[in-house]
1. If distance in nm of label points 7 Å out along Cα→Cβ at positions 36 and 332 is calculated from each of 1, 2, which structure is the one that comes out at 3.1?
2. Determine which structure produced the value 0 for helix-only ellipticity at 222 nm (-39500 (n - 2.57) for each DSSP H run of 4 or more, over all residues; to 500), calculated from the coordinates; the candidates are 1, 2.
3. By the measure relative contact order in percent (Cα under 8 Å, 6 or more apart), tell me the structure among 1, 2 with the highest figure.
4. Which of 1, 2 yields 22.0, 68 for Rg and Dmax of the Cα atoms in Å, as computed?
5. Have a look at 1, 2 and say which one yields 0.00 for FRET efficiency 1/(1 + (r/R0)^6) of positions 148 and 300 (r between Cβ atoms, R0 = 35 Å, to 0.05), as calculated.
6. Of the structures labelled 1, 2, one was used to calculate distance in nm of label points 7 Å out along Cα→Cβ at positions 204 and 276, giving 2.7. Name it.
7. If you work out distance in nm of label points 7 Å out along Cα→Cβ at positions 52 and 180 for 1, 2, which one comes out largest?
Structure 1
Amino acid sequence: MPVTGGNVQISSDPLDDEHPSITDAPDGSILVAFDREISTFEGHVYFMRSTDNGNTWSEIWNSNTGDWTNGVQNWPVMCHPPGSDVIYCAWNDDLINAEYFAKITDAGDPASYTAEMLPHDCEGWDEDRHTYCIDALDENTWAIGHVGHIIYAGYDLPSSCQIFYFTTAFDPAGAGITGDEDYPIGYNNDVTVSTNLFWMVWDFPNETSGTSDLLIKWGHPNDNTDCHFWPDMEITSTADYMDPAIDASGENLCLIYMSNDNIYGDFDLVCKYSTDEGKTWHDGSFPSQPQVDEKSPEIFLSGTTVFCTFVREGNLYLTKSTDLGQTWEEPVKINEVEGTVVDEPGAVDISPAGIVWEDTRNGNKDIYYAPLPSAIINIESISGGFGIAVKVTNTGTEDAVGAEWSIDIDGLVFIGKHSEGTVDIPAGGEVTIKTGLIFGIGPATISVTVAGTSKSFRCFILGPFVL
């Protein structure tokens, strides 16, 4: 698994730049956000943009602008919901005790970064927020996770893991925040969104065993807005389990976390995966080395392909699995200068757009970038008419050659119920796959799979016409 493109420096200020987040943009550019603390009472979030696949970067907007100059703003997170024309982002403000949620519709227009903004007042009940994360199923369904000190409704939770969910795109009427008072102390919260469920996972101190264990919770706010009542599962042993990373792709889930459950007592990484949206979980593998700590995993899942970064002895490594974590390729080192990668919460991020991390090779914390060495397949949109056409993109750095695809229709269909083939998708390019004649009647569900990435759409069929 060769890594192409080398290490590209994004930030170079003498002050420390921290907590990078990376996403691809609908216009094909790449965005990276990070924070910089100027003083005890001042800090800002900076957005950098690349229009040449990460080779060069320029600042597009920062929060030291206009109405946003006050406060200590930090922990930015961003994501581009699959198939959408928007970017969702959020960040924290420690000084005025608020959170900001933003909807970016034009990555190249600085005005777009504040055109649609939802400030959330946390004064008096949610303090010391940190360890932010973000994920989205689509434009309507997305979530932010963080850890904070909650004083609310008679509860005092020193380190509560919370999820801020959205179920109606950027409309606050479909948003809410929830945590679980049964776990007043938790760390390293991560969230994801699968086809039908929101997911949270964090580590917590087990007072009975004296170990660090994991808790997974899943549910949907349409069923219950309080995650205290969502189902959950503890992952426990006589060893320590810490710093979980979780991601979903459709009904596929992958979970990777630190564990010292071995004869040497060092931290290895452990993988679990599910193909049925968490109904059953299976043990995967991981290419850990004995007697060396592997820490701070971050993952990105597309179909059944998992990319995982982790830190080993001050270096950043990347490994890849094409079967949800059952087997893995040999890890490759990403940073070009030995031992300069920061091993702290929020110091590394990975997405379809690539990898960003905090690096100290210049004597302070700067942000660096490297691309993902793979084809990344995205099912962007579907259109009907006489037959079905599906737009598919490859946001990776390698061509997808001979990618298998299929289109299946579940409904009253007499002709054209199943189509399949292979397609080549160049890196950074897009193709359209099409069915032949379809004939049926009534509502139906269209299921599209391309190179292991799947997506479903609802439609109505009227004879040979798909609506």
Structure 2
Amino acid sequence: MRQSLVMVLLALFYASSVHVVWAQKSDTVPTSFSMEEAVNYAMMHNKEVTIADLNEAISNMQTKEFVSQGLPQINGSAQLDYNFELMTMGTDENGNPIQFGSEYGGQAGISLSQMLFDGSFLVGLKASRTYQDLAIKQTTQQKIDIVEQVQKAYFLALVNEENREAIQRNYDRLKQLLYETEEMYKNGFAEKIDVQRIRVNYNSVVLQLEQNKQEIELAYMLLKFQMGYNIDTEIQLKDHLSDQHLNETLMTSDMQYAYQNRIEYDILNTQFTLKELERKENNFQYMPKLNLVANYGWANFGDDFGAYWTSANWFPNGSVGVKMTVPIFDGLLKSRKSQRMKLEMQQISTQKDLMKDNVAVEVKKAADQLSTSLKALQIYEDNMGLAKEVYEHSLAKYQEGIGSNLEVIEADGSYKDAQDEYYSSLYNALVAQIALQKANGTLYHVAPESE
């Protein structure tokens, strides 16, 4: 028996341990992200997205609130009166005052009201659902902006990381060259000015390393901020620049119809529909409203407060009926509202036309920027290769004693400038591609929710 109890306790301890370990693993926050994973994380944790999701939930609740207006409205009431001065209606033949009523009175009951017909309610119900759809699209717009910012920050971190490797190679190369030149100077094969020239470049690359370190820290901080990630926690990037592909086919997209993919244009369409429904709802308010009303309750009157509370002194009463409300004149309020809404619809239509033109300009501008960035990237990549060859050739001549130290320094400076221009143009090209995708409306699509 005791052995069985021990086995049971061990089994329970093992099960609880497994549960704790599993819970710890399930709560583990990832620290390594690909571009796609960073975007997905931002969709769940970015504060701006959270605010947009809450706004969407609020609009959903507002729709339910509006639906509640069409459901039965039931209210209960109770009232107790003490008539310390009864109503007097003249005097009798003896001159005594004639008073009506009783010292105590009270009533309790329940009332019901049910909407039977209200044209504005039916249209308003449809409008509230359209408003909910508008909130969903505004959430999508916010997510597109976050995707843009996350991708830019991710690329900035990648470019700075790769640039650090290039700067580190420059540092190692100059450090070795400085050491060799100092040894040559000690042995009388180089002048002091040769050492000083190289040391100037060496000090510059040391400073460049420190600056690059700060740029990387800022890039990661920006990325974590856009993701909604803890800024104090370190993260790793899974992707590499070699994994990224610049898509030249984006520049051949049809600019004329790009606006149809833009969430901003979709939002304008929804706003137009919403305004149209609001105007229709306002016009339906000219029609009569019909409600079912019912009341049931009890009343009591008497001069004896003690007997007031006995059930025998409470008498029931009830009624049921139909109430119709007909608007006659409201000072032209609804007419003025209808005219205002018509103007607002015209305003939205004009905004839609303007949006079409703006999108065409944005796409053309982004496509030209990407084209220019790709050409610049190719040129700077070629320049970097040429500058590297010039540096290696100058260094070989210097080491063989047939070249000057100044030639090596100039070649090294040109090589570093070419590297800086290349990485700057690479980031510009990646950002230009993001801008073109956003202009085309293809940067981010929300997957449809399953029914």
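1. Label of the source structure: 1.
2. Clearly, the read-out refers to 1.
3. Looking at the calculated values, the largest one is 2.
4. 1
5. 2
6. 1
7. By distance in nm of label points 7 Å out along Cα→Cβ at positions 52 and 180, the leading structure of 1, 2 is 2.
Each value in this text was obtained by applying a stated rule to the coordinates, not by laboratory testing. These figures come from a predicted structure and were not determined experimentally. Cβ atoms are built from the backbone, for glycine too; each structure is taken alone.
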